[in-house]
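See the structures that follow.
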Structure P
Amino acid sequence: MELSGLEPYWNAGVTGTFSYFGVHLNRRQLLKASIALPLLKEEWITSASAQAPSSPFDASSVRRLAREAAGLPFKAPDSKIPDSLKKLDYDAYRAIRFNPERALWRGENLPFQVQFFHRGFFYSNRVDIFEIVGGQARRIRYQPDQFSFGNTAPPAASEDLGFGGFRLHTPLNNPDYYDEVCVFLGASYFRAVAKGQLYGLSARGLSINTGQPAGEEFPHFRAFWIEKPAANANSIVVHALLDSESTTAAYRFTIRPGEATVFDVEMVIYPRVELQHPGLAPMTSMFFFGPNDRNDVDDFRPAVHDSDALAISNGRGEQLWRPLSNPRDLQISTFADLNPRGFGLTQRQRDFAGYQDLESGFERRPSLWVEPIGDWGEGAVQLIEIPTKEEVHDNIASFWHPKTPLQAKAEHTFTYRLHWRMDNPKSSALAIFSRSGVGSRGDNTKLFVLDLIGDRLKSIDPTKVKGVVSAEKAEIRNIVTQPNPQTGGWRLSFELPVKDKTPIELRALLMQDNAPLSEVWVYRWSP
């Protein structure tokens, strides 16, 4: 479907007003107005213009640009576009379609093709895109005849507007058809799919001050350099320059589509000022309701979400599973760690019966797992859950927050791998939680019913299985463990008396003797 990569950006995160500790932030306004970029050196601007057909490019080129930009005053990006484009509504913008026959490398029998997004609507900032061939960077020129405009008047042929973003296509599901596999559009957002998947959650290049009272800063990808692949390549390399009021950064993405689509990410950050609240490998998703949280929801569907939990493999070797919620008030959860092994927002429920939505296909949305390469030191995985009354908002965010601020005028390097896939790539013999149900049991008592599955549970002695449940500043009653013949796994249930309106931190797992049988379920119950 044309512009399928655009749909999630409208449906997930550029609309709605959210409140961080009483400070109201409109993400549309932020993406539109608060992103600004500095001008680079005049000689770079010249080389990037039509006056220079190409310029030398090597593996350190974007790093040099980012380092130079970090030392220059901050200025706004080029956001000037004709009024006819700036005033578009969503439907009119979506009607502007790139002509697939004009795709980069079309007809060259290469494993990838590139299509481009027009500027307009909320995507007014100019993005320059370059093709890298033989160590030379050639800027891809915008031309109005690359697009069909629907009922919108096209710009003059002489106007070089640049682009709003781009998307990559490759034969992912069928060898005879180039499927859309990833899209970069809006601030530093990007998303991808693996074989058989539909777009769901987003990744970001960098987040700054997410969840802070002063408000969030949205860095922006200013330019991309796409390396032309060989005819037998199974990956493609994309370089990117990120910029914002507080920092610049250089990225190198090596993208490998397949049963799991994998991004190898090399990131170098050059802060202009000390970054006290950076978010590394950030991701955003949507959780409206599910079996653990559907208060005041009148909907025929059992669940509506792009992700159902945060999973963490921490430096101590624990596997944590934190079901998401749609809270009444903003919730921030912090999981302190040293050298994390991985974390991600997951979609574990893979049956249509769990959603009953013929159009959205939530069971086909990807999970996204971050695998740090090397030691990231002390810090925390942070989870932010924002209240929402509609499924069109990205109300979930997660990222790695370093304990030590990133110092200004320094170089900070991080390498990690992003796995877009159906399940968590971290294999484990432990049983996993497949469903978390929460309901009422009489006055002021909540009943939690947790289902677990896994081969580990099929050969255990039932008399030795024990459910271990703990709560912070609360009493746990009636812990029950029993086989679940419907799933071939086990069920762990318990009751939580609620005496006041204070959130309660919970932790549960199955044990056999003194050994864990399952991952660790962690949850914040909020009134």
Structure Q
Amino acid sequence: MVQPTFMKHFYLIIFSVTFCFSGKAQDKSQAITVIGGTGVYIQSGTAVAASEFNLKSTSNSFSSLFLNEPLGSSTVVNYDRFVNVMGSSGVNGGNDLISMPVKKDGTVTYSEFLSYSNGLLSNTDVLPQHPTFLTTYAFGTYNNILKKYLNYDAFTDGMVVLKRGAGYRAAAKSTGHTVRFTGTVSTVTETVDITTAGKNRWNLVGNPYPTYLDSQKFLDENINKLDENAAAIYGYNSGTREGPGTIGNFTIINRLTYRYENIAPGQGFLVANKLNTLSNQLFFTTAMRVFSGNDDFILGRNANSNLMIRLKATNGSDAFATEIYFNSSSTLGVDPGYDAALFDGLGSGFTIYSRLVKNDTGQSMAIQSIGLNDLDDVMIPLGLKAPMSNNITLGIETSTLSENISVYLHDNHKNNVTLLNDSNYSFKTEKTISETGRFYLQFQNKALSNSDSEMKELKIFAKDRILFIYGQLQADAKISIYDLQGRLVFNTIIKAFSEKNTIDAKSLGTGIYVVKLSNGTHYQIKKVLIN
């Protein structure tokens, strides 16, 4: 049992400091217990006589063991990894995504993992059982072929091999319980394969070390293996986090959001394989290891502050948000490491998202980053998925934009515009919505109005694949053309004082387009049919 050994023999508990063991400190040690929030660093060349290390964790506090070379073959390392309690309808709780922070050399099967015990409880005592199939426990990986999480069965899946760097979903029967991993600490680079099955490129992986992992170094090493629309780390948070960088049940780590967050020991997370690639190999290197960090994704700190806006949609019972960031490193197209696609590996219910302004490939974006120079007069297509007869409210949940920036929501279906700085926009769905092209988000440095008589007198129409703008302008104006998926397909400037302007639209396919004409102060938006 761990507790008697812990009390009887020499042990060290170091709070929030780096500790270097010496040979003298270890002469009489038989077992060492390291509590959550404590880190132990062992210098190279140090002889450690302990028979075992017991590493502990809680919901927001994880112990670390940092090694530069393996411990002696007689020393066993156990990691008691906290897992969230299984949730049920109307009760807080959920699941955790975890990984193996330690592992025995050679093959470790699911059956062997189930037998691990901390002296009081085995993993079979901690993991919930299926109410009908009693050999099925709440532990398994994510299968991107089936597009769902698996629950392994001790009888049929007992020989499944558990691997370093792989991720697993798990839950606990009771609050405060941990599952045990036992074995050795890796001091070398670990790899894990990620794949694409059909169109599903999502994969569950995890930190293979009993230390925290630098998230930005992980992205630096592997970003060219990831989908450029989703070059980020997606950490499941069981719905307990809110605010910037959290979309649905996921904490998203990229170059903008939670960029200083380190990945906890034994923490699993989702990544998206590179588009049009069947498989890739991700690398976890020892250079990514860091001594300390935050908690896991379930409970944690707020994201970093950036120039951004978080748009929230609610329908009475559910809520979802999408975020737009402005920074000097981004463009109107895809920006790997700055944009983050919406996780769609399990299907989705009520959601709101954006689409790229330029070169959109149909990917729904949870987070979109745009250049600072585009803050004035950019128009961003939004998508909304909602059932029929829902009372929907769209509004600004969080914004760090200047008070001089006006944020407008365009509803092309109802032909109206709402200044979201002043009020939310509410409507009732007449049918099921699952598309883009109806809503656009627009940013202006000046108050925007469509009441200007000059703009109202303009005539915008198309004929024989030519777009006509008739009427005199007193200032230069910008023409932007969007397709019904919200993609910007054309833009140009027309000069002031010309009464007749034409634009060759032969490069555009036949269909309905949204034409926006703006002079920076006033605007007009109109749908036209080009055929």
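Out of P, Q, which structure matches 185 when volume of the Cα convex hull per residue in Å³, for residues 155-386 alone is calculated? Source structure for this number: P. Ranked by FRET efficiency 1/(1 + (r/R0)^6) of positions 179 and 259 (r between Cβ atoms, R0 = 25 Å, to 0.05), structures P, Q are topped by P, which has the highest value.
Each of the structures P, Q was assessed by Kirkwood radius over Cα pairs in Å, for residues 59-186 alone; the largest value belongs to P.
Out of P, Q, choose the structure whose coordinates give log10 I(q)/I(0) by the Debye sum over Cα atoms at q = 0.06, 0.11, 0.13 Å⁻¹ equal to -0.30, -0.97, -1.31 when calculated. Label of the originating structure: P.
Laboratory data are not the source of any read-out in this text; all were calculated from the coordinates shown. The structure displayed is predicted, hence computed values, not measured ones. Cβ atoms are built from the backbone, for glycine too; each structure is taken alone.
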